[in-house]
Structure I
Amino acid sequence: MNEIQELQTQHYLGRAQNAVQTFLVRSLLIPKVYLGADWYGRHIDVLAIDRAGSGDVHGVRLVPCDPRQRDSHGYSSFLEKAVSTAIQEFSDFPIHFRYVTIVCIEPDKQQWIPSRGVENQSLAPDGVGRVGLLYVNVAERDTDVKVLQKPERFRSSKQIVALTDQFVAEHTANWEVRE
């Protein structure tokens with residue numbers, strides 16, 4: 001990828017992060033939002049901790065869908081594989097709500113619809129928790145986030161609580177309510 005394409009991709013992903021941040025700010029009570037966070041030793045594109053940093057943890061992975069990345073079976077096949085990989089990477093993640101966001105960079109592109117296989121794969125093995133699927137087209141004028149599949153809360157643990165307390169104490173949020 002050349003330097004101009006890299007910069008363009010960076011801009012698209014930044015716009016997608018901002019759109020997802022706005023979505024989470026509207027969806028949660030009093031969130032603290034962190035862009036490009038390191039959570040439990042792994043990169044999270046957008047991390048939100050509700051209730052001013054003491055509530056549920058929401059983590060978002062962005063999956064960019066550049067038309068140049070199609071595989072031999074086409075756009076949908078590429079997305080199925082990319083989303084499936086992102087869901088697998090989230091499978092053992094200590095976080096309450098997990099989201100995979102498809103980031104489209106083609107204007108007027110029809111919204112992707114997840115297959116039954118992706119929907120099933122997004123469920124926790126014990127049924128408690130489901131990865132949410134979001135869609136945002138950053139090539140359009142409005143970068144509204146569309147919910148393809150609502151997330152469901154995964155089980156909590158002492159580990160998540162400890163990670164949350166430590167993270168909030170050590171990091172400054174990109175967006176938070178200040179009184």
Structure II
Amino acid sequence: MAFLTERNGAFSYFRLSILIGVFGVLVIVSGIVLAQFDSNSRRSPFFIELPQGAQQWGAPQAVRGDWQRVYYRVPSGDIDAIAAFYNQKLVEHYGSNITAAERCQRFPPVGAFTDIPNERRPAGDGLVYDPKYVLNQSLPFQWKCLFDRGGFNTVQFTQVIIHPGLANADEFLNTEGSVVIIYDQQWQP
């Protein structure tokens with residue numbers, strides 16, 4: 001406390017203001033450093049733990065520099081159990097008070113799609129598909145789960161898309177009896 005007193009023993013408001021100023025500068029510098037670390041942590045894809053038995057299916061497909069799709073398949077998987085697995089991961093990610101809108105959503109909510117085959121869908125409808133994979137088959141239904149880790153002026157999320165496998169004459173593309181999981185990932189450039 002000798003720093004805060006003058007030679008004659010009186011309290012020094014000038015020295016107190018210097019001490020407060022130094023403390024304020026340290027707080028500001030620490031905030032800038034922490035914000036930079038936080039921003040840098042969002043400069044790569046955000047990966048969610050995979051369900052048991054999931055295998056990567058091919059290499060990640062780059063959509064652009066900060067956006068990719070990674071395909072997985074679960075042989076003989078139960079699609080409802082996999083959707084429940086991702087719902088549990090959403091609870092762990094967002095906390096126990098998540099709303100129904102933050103849970104995995106099934107499209108359509110019941111039944112199956114009754115519209116045109118996937119490769120004829122107009123672009124921008126929000127569905128992810130690969131025309132080489134589908135081959136004139138309609139996707140019966142799909143689940144979508146969004147894991148958002150964005151922050152102040154930063155983007156980092158993974159949309160998980162789950163759908164039943166489809167038959168294909170090409171052995172590599174044939175996922176009949178499997179569950180297909182797609183990680184559609186975007187991050188801060």
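Values in this text are rule-based calculations from the coordinates and carry no lab data. Predicted model only: the values in this text are computed from it and were never measured. Cβ atoms are built from the backbone, for glycine too; each structure is taken alone.
Thinking of I, II, which structure, once log10 I(q)/I(0) by the Debye sum over Cα atoms at q = 0.13, 0.25 Å⁻¹, for residues 6-101 alone is computed, gives back -0.49, -1.32? It must be structure I, since only it matches.
Given a value of 5.0 for distance in nm of label points 7 Å out along Cα→Cβ at positions 54 and 110, calculated from one of I, II, which structure does it belong to? Checking each candidate, the match is I.
If helix-only ellipticity at 222 nm (-39500 (n - 2.57) for each DSSP H run of 4 or more, over all residues; to 500) is calculated from each of I, II, which structure is the one that comes out at -11500? Derived from I, not from the others.
Can you say which of I, II returns 174 when volume of the Cα convex hull per residue in Å³ is computed?
Numbers: I: 127; II: 174.
Source structure for this number: II.
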